[in-house]
Every structure is written in C-alpha cells, then in structure tokens.
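Take a look at the structures listed below.
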Structure P
Amino acid sequence: MTLFLDSAVAAEARQAMALGFVGGITTNPTLMAKVNGKPFDIVAELADICPGPVFYQLTSPTVSEREAEARRVLALRPNIALKIAMTTENLALAAKFAKEGVKVGMTASYSAAQTYLSCQANVTYSIAYVNRSTRLQGDGLALVSEMRDVIDACETSTEILVASLKSPAEVVQAVIAGAHAVTVPLALMLEMGNHPLSDQAIEEFGRAVK
C-alpha cells in the first residue's frame, strides 16, 4: 500500500517527504497550472525532492506528440513516471512504455472494463477518481471494488491507485474497497494523522506528568 502526495508544489513535497512514509508524488495539469514555472522544470524539481516515483501527466494532442513528450520528460530524471489519460488509443502507448519498464498510470478510469484493458497493457496503475465518480456515476467506492475484483481475477501486477479523495473517511473507505494505493493533497494527509480525542488524551497525559 503506497501513499502518494497529490501536489505540484515543491514546499509541500518537502513537507510530505519529511514525514518519512510518503512513497511518491502525483501531478496533473490542473495542479501544474497552480505553480509558477514550466511543467518540465516543476516535475524535475519534484523528482529531486522525492526519491520515489513522480508522475507527470501527458498533455500533447496526438499520440505521436504524447510519445515525444513522454520521452522528453522521462529523460529529465530516472524516477519520473507517466500518467496517461484512459483511452483505447492511449493504452497502446502505455503498453509500449510499460514494456520498456516505465511506471505508467492510466488516469481518469471510470469503469472496470477500462481496468481490464489496463491489466492487459501491463501498466503499473489503473487510476480511479472516487469522489468525482460518486458525483457523476453514483458510487465511486463500488467502482473501486469492481476494479479490484477484475485485477484479482486477472492475477496481474497492475494495481489500483485512487485519487479524488476529500476526507479521511473517504480515504479509509477506498482502502477497504480494494485500493492498492491512494494519492491525497498535503492538507488531507496531515488531517488524517490528527483527531480531537487524540489531542484530548495527550492533554490528559500531560496533566498526569509530575
């Protein structure tokens, strides 16, 4: 079970890495747009901060351009990985990189059928948007469960990476539903480690110290 930071902010990456248990970083074009600088420079800095995989999402308009974009970004740092939007034509590109040993996540997967094809392409992750899927399709957690059933039936190395998580409870529910990995913003990650009753207990222990 890998915990990823979902951010393109270098300061947040440093804070997350200081925790000692965050395994990597995921980015997307929306997160990149919030940071000053060119996307390649941003992902290279993140890869210098994080020893684990740092996922960069391809944005070029055609498959050939996406492949060229991927090769340029992969050459920047050895721990850079790829996020590729889930389409049939992109699966062929993903399978090509997977055969080369590149970590690939098929992002914006909204069906178990897409996950099945991701397994056949032998990619690293089938990425599900839980909260967004709940809003658009009715039950994002049921989707994760179905995706996990497909992966288990395929006996594949492909795993489920869950994104679009809005609360600690939703993170836990996604894990219980079958996610192999989750990616969350720094604020949510920090929130998960705290609880009012924990604070209350700490205060009580402090008063007991003589």
Structure Q
Amino acid sequence: MSAAGNGADGAGGAPDTPADTIASLPLFPLQTVLYPGGLLPLKIFEARYLDMVGECLRTDAGFGVVCLRDGGEVRQRGALPEQFEPAGVLARVEDVDAPQPGILLLRCRGTRRFSLEAPRQDSDGLWRADVSFLPDDAVVPPGEEFQGTAQALGRALEALQAEGVELCDGAPRLDDAGWVANRWCELLPLPLSARQKLMLLPDPLLRLRLVDDVLRQRGLVTG
C-alpha cells in the first residue's frame, strides 16, 4: 500500500440514512489528514487493504482514514507498531481501476468525521474500531470578513485545475465557510498535528478564521 492524497454523506449504510455509529469499521492509517469533501487517491497493493476494498465495494460501505502518529503506511517486518489519532474521517470509494493484478487505484472522497474507540487488529494486520460520528459542519457563509479568503481559494482552484490537479468534486462551494476552510487546510503546508486539530474543530467559522490568519501571515490574502 502507498497513498497520495490532498490532504458528508453516507456512513457505511444507505447514503440517505447515515447512522450515528458503526461497529468494527475498517481503518486505513495514513500519513495524511483527510477532510470532509476532500479527494483521496490511493494505490493499494497490500493484501489487507485489497481485501478491505473488496469488502467496501461488496457492501457499499466506507472505511476510516486516520492519521498516523508512529509507524509506516506499509507493513514491514521489524517496523514500529502503528499508532494513530483517535479520530478520523470516513472515506467512500468513488472510482476504482485495476491496472494490473494485485494493484488497485482508488479515487475516494472524505465524508463524515468520527471518533473511535476499542481499536483492534485482525490477524491479517487490518485495523478496525467502533466509531461514533461527530456533527457535520453547519453550512454558514464566510461573510464579508473572509470574502478575500474565499475568492483567493477560487483562484487557487482554477490554477490547479489548469495544471490537471483536482482538489474537489463539482463546483467550488465558496459560499460555505467550512468547505473553504477545509480546502485551504489541504493546500497549506501545515504540520499533520495542526491539520488534525483544524479538522476536528466543531466551529467552521473559527477554522476559517485560523486559516485566514495563516494566509495573511504568508501574504496570500491582503486587505
């Protein structure tokens, strides 16, 4: 397994009837922080994750992406044990390709934030945990104070799209403070610990305010 990612709907059951909890959700510890609405491309070749993806596709379920604190993404003999954050984001597989036997290329999208408890490891090395979903961000506008930050994101997304880099599905939601903050968190070169804390902030306007401060310190937003 290896991963490269930038950086709310269904929760493992029917997308229109999300549950508050999921028992024994498969987990994918990665050296990244996935955000709701974020895209995550993955290259899968470890047996434990190939089986996990097969399970997800058969049951129309998701898997949990959690940020690694210690240990590697690929299971190796003698490596440090995997230690990961106690909260993450549910990912759903949106597209899958099999360029050759034993390798899957996935396009996944982050949906709902969760906290986890009782993580345990199957005999094949796959982690699972019982998870409780956290409230989704309220949809609130950035307001006049953060219009510059939202507009700067729009320009950044246009520039990335011109280079063939896709950061989001569909039209940008520049009128949604949480969405704007999340995309900036994926773009900015922030430490993983900071990304994790920002992802978990329950107030989308506070998250956007903190992002706005970083952008102004770097001269990326003025006025």
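Please treat every number below as a calculation from the coordinates, not as lab data. Note that this is a predicted model, so its numbers are computed, not measured.
Of note:
- Entry that produces -9000 once helix-only ellipticity at 222 nm (-39500 (n - 2.57) for each DSSP H run of 4 or more, over all residues; to 500) is calculated, selected from P, Q: Q
- A value of -0.93, -1.11 for log10 I(q)/I(0) by the Debye sum over Cα atoms at q = 0.26, 0.30 Å⁻¹, for residues 92-147 alone, calculated from one of P, Q, originates in structure P.
- Comparison of P, Q by volume of the Cα convex hull per residue in Å³, for residues 20-139 alone - largest value held by: P
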